[in-house]
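Structures are listed in the sections that come next.
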Structure I
Amino acid sequence: MIELLRGNRVRLVLTSGALLFVELLLIRWIPSEVRYIGFFSNFLLMASFLGSGIGILLGRRRELATIALFPFLLLAVVALVTSMEWNIQIRSQDEIFFGLAENRAPETNFLVLPLMFALVTAVMATLAIPLGPLLRSMPPLHAYAWDITGSMLGIAGFTVLSAAGTSPIVWFAVAAVLVTLVAVGSNLGWLRVPVVGALLLVVVIVTGQSRADEIWSPYYRINTYTGGNGQLYVNVNGIPHQALHPVDSEKEPFYDQLYKWFPDRTYDDVLIIGAGSGTDSAIALARGAQHVDAVEIDRAIQQLGIDHHPNRPYQDARVSRHENDGRAYLRGTDKQYDLVIFALPDSLTLVSSTANIRLESFLFTEQAFESVRDHLKPDGIFVLYNYYREDWLIAKLARMLDDTFEGGPILRVYNARMATLAAGPAVAALGGGPPPGDSVDPIPTTGEPEPTPATDDWPFLYLRTPFIAGHYLVALAFALLIAVVGVGGAARVGGVPLRRFSPHFFVLGSAFLLLETRSLVSFSLLFGSTWLVNAMAFFAILASVLLAILVNARFRISRPFVLYGLLFVALLVAYVLPPESLLIDPPWLRYVAAGAVAFAPVFLANLVFTYSFRDTPTADMAFASNLLGAMVGGALEYVALLSGYRALLLIVAALYALAWLFATRWRVLADTDLSAGYEPDSGSDTPSDPESVPAPSRA
């Protein structure tokens, strides 16, 4: 067994799998404990790329090619996160973070994000150190294929654990096993004992910090508590989120506002998006609804309503439960409704670690409101309510409703910027007059700048206008500083001359991360902002990498400009046909069209990369340069806050054009540096004589 673990192929798969598993673990676990990070998890992804690149550089020095430091750094991160209060307060006139504006932590503690960035970078760097020698131990495409295979296994493993609702105790235990297997296959000697001991201590600390009543959904750490009024309340990632109000209890006024406006009306068919733990469904039933479609994205929160809501709405035969993204549900049904409610669908997390898209971002766009309009009966009503916190957000929603619905919305505002908005045919029938019941309030005036409506291309409801806030820029500056210091130090320690860095692979990394981000955003729009869609899209991207490796291994493509030309054509098609133009029926045709438009550039980009990677004599340096470029690509993603996601394709095209220009210069340098090729070592699965290795085209 030990001899098997020492084979380079097995070690490469284990190391890559452990890297991806630990990366996903940290991206999932840290935001659940440090609520501020939940809105910036893409920084953790950038830190993972940076750390992996630094680790490969350090691995150039053979005496450092060990993961011995990783368990101790992981132990330090776990101890710090679980023992200290890291949360901060953000108050902004032009951006809203639900759950942070109300936080009473010091406003000056903005070093939280850079510090966590540095810690995650260090953790991932120490785990990635063995990757460099392993990449050099076999032909480049062989190495890349085994690396991607391990990455896919790491993603699949964590996805399965998330779907099963397991807790961090299980995640850290699995990570400990994976790292132990990597350690067994490495030449650690007596260091294996403290390495395993530190990993066990990590699991012990996480176990000690866990609470028996915690529920882990694929989105949140969920806790419940009973208030002084005897009602059950739900916190997610430490932020108050929902309450299981009985119908006849005292609660926020927005729940009953519609029925005050139209006291003599009942609604036979009701759609509730963001149904949560069931309070909105219970009220609709109490008000005479004949059927309620309750759509909730988080199964664990819905299960709390099934188990604990005092009115038992989810057990009522008139209620149909749907676990889905609200936009995806609207797209998949042709049913017409008397009443559609957006019932406080304010998420407290991002969809993925690559983009600034929240779970509900594509619910609050003008195109989403048009979809609601198309599902209303001739006398239907669309209602939204929440704690909106700022007058400009209320005004922004009112303008979007006015742009979509004839006659515009009616509004009622309460204390603390709670508000209810309603629009639709029944409101338009009022002819601008008041409803028969309660009064309405005027739309708030916000002055300049006027709020910008959210669209499918710019889905940023909680930004007043397109801009990049100062806290993003400061954090990105810290990240860049950490990157410069970290890469410079690692290159010095690893004995890597700067001429070994590849600008070609660096630019390819930046371009691909941006392209991947835009593709994932497109799939969230087309198929739903659920964790499953996100995981399947990531897995499909890695599968396209394997396919690209196979193509470049089996077919000697002699003219790279053909690949670049096809890539530019695919990017042009994706730009001309934005995702919203692919919202077509039937669903199978939507899948085919979206897959072709969104994934053709991804596949061709992988062909471009594997073409260059196939013949590189320094696979580890090419891979490190690519990862460091991906970190920069993650920073460039913030341009979407200004331009929208469609414009990212222009940046992607410019970067690939630059990569094409670098390719000729890179090949000249590579051909003069063949002495730094792959270096089979003891236990290698490849021959020790470089001349006896099969040509990459036959890999």
Structure II
Amino acid sequence: MNNDVRAINELKLLAIDMISRAKSGSPGIVLDMAPVMYTLYAKILNIYPENPSFFNRDRVILSSSLIAPLQYAMLHMAGYPIKKEDLMNFKRVGSITPGIPEVYTTPGVDASTSFAGDGISIAVGEALAKRYLNSLIKAEENKVNILTYTTYCFCSDADFSCGTSMEAFTFALQEKLDHLVFLYDYNESIADGEYRGLKPEALIKAFTAMGFYVDILKDITNQREMIRLITKAKDCGKPALILFQNKIGAESFNAGKNILHHGPLSFDDTENIRKKFNSFLAPFEVSKDSQIYVQSQIKERTSKKYAKWLEQYNKAKGRMSTGLNQIINLLESGKTDIFFDSANYKINDGYREPLLETNSKIMNLFASKNPLFLGGSAGMALRTQTIIGNLEFQSKENPLIQNIFFGVRDRAMASILNGLALNGLRVFGSTKLCYLDELKSGVRMTSLMNLPVTYIFTHDSLYDSEDGPARIPCEQLNTLRMIPNLTVFRPADINEVMGSWEYILKSGKPSALVLTKNNVPKLPGSNSKEVLRGGYIIKKEESRLDGIIISTGSEVVSSMQIAYDLKANGLDIRVISMPSLELFKSNGEDYRNVLLPKNVKTIVIEAGNSCCWQGYATSEEYILGINDFAYSGVPIEVLQKMDYDYESLKLKVETLLK
């Protein structure tokens, strides 16, 4: 038995031991892809285990995230700071080896992945980030070549079954991305049984016709051929796909059966595999010879390369321009600082326009000075008005433009943005709010990874009713609010849009900006700095406090007018603008009690589902929301039909307060 075969066998057993101890996992795909995982790390990757996160490392993304134990075991063997005890604590609370990869948790893990196809999109975003950053560097100093990495993505039959993957694949082709290699475990098995997708010959023809470089390895044990194929794919100049034709869990009693997706192998099955491998190692043990062999291969291949790269990099740093200095800071720190102070802008009292137009102007104020801010729309850039500068889009030929042409690829867009943000870039993606469900899994992963992605959602309520109820997002605003670690803004006017961006850019946290297409005036009493509190008094009562209206977005305009009109009827009303519930909740209790004193009737007016306003309004009937699908028609007719026009709202407020 040669050294590589022995190390691969020990890698398989180590990963199987992790699944057995956790009593959870998918041993079949671990057995399948161990030779590929081993060959990639031991023979090919540009990595440096002593500095796991150095920014020119090759990236490894697991779209088939259930092979996580295999990657953890490989990182352990390769010399990353992952101990035997960490492997034994696979899937345990507080361990650095969670069930599915989590970036910033495990040394050597480059991205958190979730649902099928998400990892493929993240890998595409990584490749796009490299092209963009490289282009910025070369624009500053052409001879500097400090980003040369390749992105590899492990994927499975499940990934090829979902639409997200095809969105990402076609985007990668559209952008002519290179140094992007997809490693496909083609074992013709998914959790529910036999995979019924394209056979290898048809798949090769289809992806070749699309424009991919495609190859296939039918003998997974042929390491020399595997190295040749992966190396060729890496340098082919376009997106590459390699099929590894496998039989799921070939060494198991249940080889070829979908049961290998569901839980650990039996004790007898595991012991039988140990005998096949002629292994006398105890569970979680790796022979010293194998560990030395693996680590020495990596060191011999990469240490000189790393030292040479470090020398070139330090020379480049020594003669950096200001622009290059900004990029280097991003690469070293993993984050980008963008400064925007809303106090620097004074708005004319007569200002009035649709908030999405206002947002476009504000974005361009800071984006034009910050090339590290970029993004795009899922085929709606003109409708959402999220264009930076002129109507031009980034391409291989024009890589420095800040607008990305995602096309109608909502699902892939969010995860591609995550791939960009994992490299420290500040990015945005936009679409209509009614399409949130199309990209929600990516938004969720943005929040889980705590990435600086801003989602801009427009056409936010009943006022976009001509296309009917399917396009009216009655429930989506609160869907966003229920995502942990996502700060949601629904500003009322230009001051609040500026205040929202001031927080977003300063915090660098996952954010969503929800905007109306309505004409909105600059409101008396609005204050960009108060947005940082999440909620504030935009109209104070004059002498006594008869009631409070809490409102967001364009409904603040109506709420203030209602308060003025009802003053003539003897009601003195305070209006609270609440652009961000999350920020308001973060205030101390004293501030919240000053704004919302107890025993004062409090009404909420927001053209969306009422579920998030429990505890703010006096009772459920005091929440004037939209809890049903709307109708197709001109906005005023729809508002009247739903008793949500101005006169209906004013009557409801007066009735509740009297």
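Quick one: mean count of other Cβ atoms within 10 Å over residues 46-53 came out at 17.2 when computed from one of I, II, so which one is it? Derived from the structure labelled II. Kindly point out which one of I, II the value 17.1 was derived from, the read-out being mean count of other Cβ atoms within 10 Å over residues 326-333. Derived from II, not from the others.
The value -13000 for helix-only ellipticity at 222 nm (-39500 (n - 2.57) for each DSSP H run of 4 or more, over all residues; to 500) was derived from one model only; which of I, II is it?
Details: I: -17500; II: -13000.
For helix-only ellipticity at 222 nm (-39500 (n - 2.57) for each DSSP H run of 4 or more, over all residues; to 500), the value -13000 is produced by structure II.
One of I, II was used to compute semi-axes √(5λ) of the Cα gyration tensor in Å, for residues 70-317 alone, and the answer was 46, 22, 18. Which one was it?
Working: I: 46, 22, 18; II: 32, 26, 18.
Considering all the candidates, the number was obtained from I.
When distance in nm of label points 7 Å out along Cα→Cβ at positions 230 and 446 is calculated for each of structures I, II, structure I comes out greatest.
Given a computed value of 12 for relative contact order in percent (Cα under 8 Å, 6 or more apart), which structure among I, II does it belong to? Provide the component values of the computation, followed by the final result.
Working: I: 18; II: 12.
Of the structures listed, the value fits II.
Please state which of the structures I, II yields 20.4 when mean count of other Cβ atoms within 10 Å over residues 246-253 is computed from it. Present the calculation step by step, with values, prior to reporting the outcome.
Values: I: 14.6; II: 20.4.
Derived from II, not from the others.
No value in this document is a laboratory result; all are computed from the given coordinates. Predicted model only: the values in this text are computed from it and were never measured. Cβ atoms are built from the backbone, for glycine too; each structure is taken alone.
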